[in-house]
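Once you scroll down, you'll see the structures, which are given as structure tokens.
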Structure P
Amino acid sequence: MKDFPVDIEATLFCGQCFGWQKEGGVFQSVVNGVHVQFEEESFLSALAKDGRLEHYFDMDGLYAEANEHLSLLDPKLSSAVRRFGGLHILNQDPFEVLICFILSQNNNIARIRQMYAKLAQTYGKAVNDTLHAFPLASDMKNATEEDFRKLGMGFRAPYLVDAIQKQAILQQVPSLDFEKALELLMTIRGVGPKVGHCILLYGFHRMEAFPMDTWMQKVMITWYPGKDSTYFAPYAGIAQQYLFHYARTEGLQ
């Protein structure tokens, strides 16, 4: 594990995951079926007790090198790195990421979190009196489009049914190059380029991914006219998360 600081708040609430809660200084969630709870000052102790959390928080990631490279590219990225330099890209379960970013379409983070919680409470396994794990595909295999609509999933309901039926294709992604992996993911209803890039970045740690939602479209038009994701290589995924969070937090001035 590298001794590099983690901005826990930014990492957990920057829009890459939706199951974490913070109350009274305590962060908690269910990660891979296990209840995780810690305060900021006990974060390193929590990592030491559970090696799986080191992987989840990507503690061996090359963030020092990435931050140095990105900071030298331009003033906006330099400011974003100074502000959120401890933001890590989590190693999340690909199926959970698939479902979450299908839910993200035409949505905001607060509502995605609500929909995430409804799926967990309805189909996930209870880990204590109040928390449920995010459901596996097998937990939702009998759910119908109507079931999901009753939970408030709206137009995304048929997409969820299709994603559950096709979840096995996720096993093929690690062996494919980026473009073929993206093409395969887009055979799932509701998965377009933006959602596909999210799945590849947050579910498979493919750092060439560069999700383009409305925020990032504004970022690129305002701050990087004429440029694309290759400008940020080889850390496009990290750059995207910095810029996305920076723009939402500080504005596009």
Structure Q
Amino acid sequence: MINNIKLGPLTIHMYGIMVALGFLSALIICEKRAKKRGMDTDILFGIFWCAIFGGAAGSKLLYYTVNLPDVLKDPSILWNFQNGWVVYGGILGGVFASFLYCRYKKADFVQYLDLVLPAVAFAQGCGRIGCFFAGCCYGRETESAFSIQYWQSEYAPNGVKLIPTQIYSSVGDFALAVLLMIYARREPKKGKVAAVYCILYSVGRFIIEMMRNDYRGEWGILSTSQIISVFILALGIGIFAAAEKYSAS
């Protein structure tokens, strides 16, 4: 896989292209769904920008936390904005910034969360294709016929067969986006779409983590993302139960 494509003096980074495509696709999907539901698109655009900047901040903050020993050894890592982005940090940072924005605007945060999370899953699928091109978030070595090999990656080991974890993640994210949008059409109680996202994404991410081989922090036998997945799963179950209880009262 080739991440950097040179067209004369111009270099196109496929990772950046796929991330940008993911954001744009998410915005289009959210706007279309918001109009169908009669929701305020101005609020939606505000959430979109909060998700971008809050997500970027959260992504870098979690990266710095996981790689704190390396940062202390080489503080210049703090100013490297080309690498070092953690998906879970981006999700948490984007959600938190959007929550603050909705509080400021006196908008129903949970209602908008239900709206945007299917599109977030779709954007994540695009982003994982970017990871596939770049070679980051790579899998363990394998002898399986269904594998990938890198020859020019700056991140993955070159010349060895690897589990295509990025492809598995991407397919799973796209499938999650479709399932959530189908589920949303049934008009479930407020908060349940967000809850299902938390449950399914956390379970899928926990499983994918067992196949990955890049360093991403660890707590005992679990990676940092697996620890977070456990909490997100518990949160999703709690939100789903609360939504069910609220609707029954």
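Computed values, structure above
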{"item": "Identity of the structure behind 28, 23, 17 (criterion: semi-axes √(5λ) of the Cα gyration tensor in Å, calculated), options P, Q", "result": "P"}
{"item": "Of the structures P, Q, the one that -13000 was derived from, the read-out being helix-only ellipticity at 222 nm (-39500 (n - 2.57) for each DSSP H run of 4 or more, over all residues; to 500)", "result": "P"}
{"item": "Origin of the value 19.5, where mean count of other Cβ atoms within 10 Å over residues 50-57 was derived from one of P, Q", "result": "Q"}
{"item": "Structures P, Q, by FRET efficiency 1/(1 + (r/R0)^6) of positions 162 and 186 (r between Cβ atoms, R0 = 30 Å, to 0.05): label with the highest value", "result": "P"}
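Here, each number is a calculation from the coordinates, and none is a lab measurement. Fair warning: this is a prediction, and the values are worked out from it, not measured in the lab. Cβ atoms are built from the backbone, for glycine too; each structure is taken alone.
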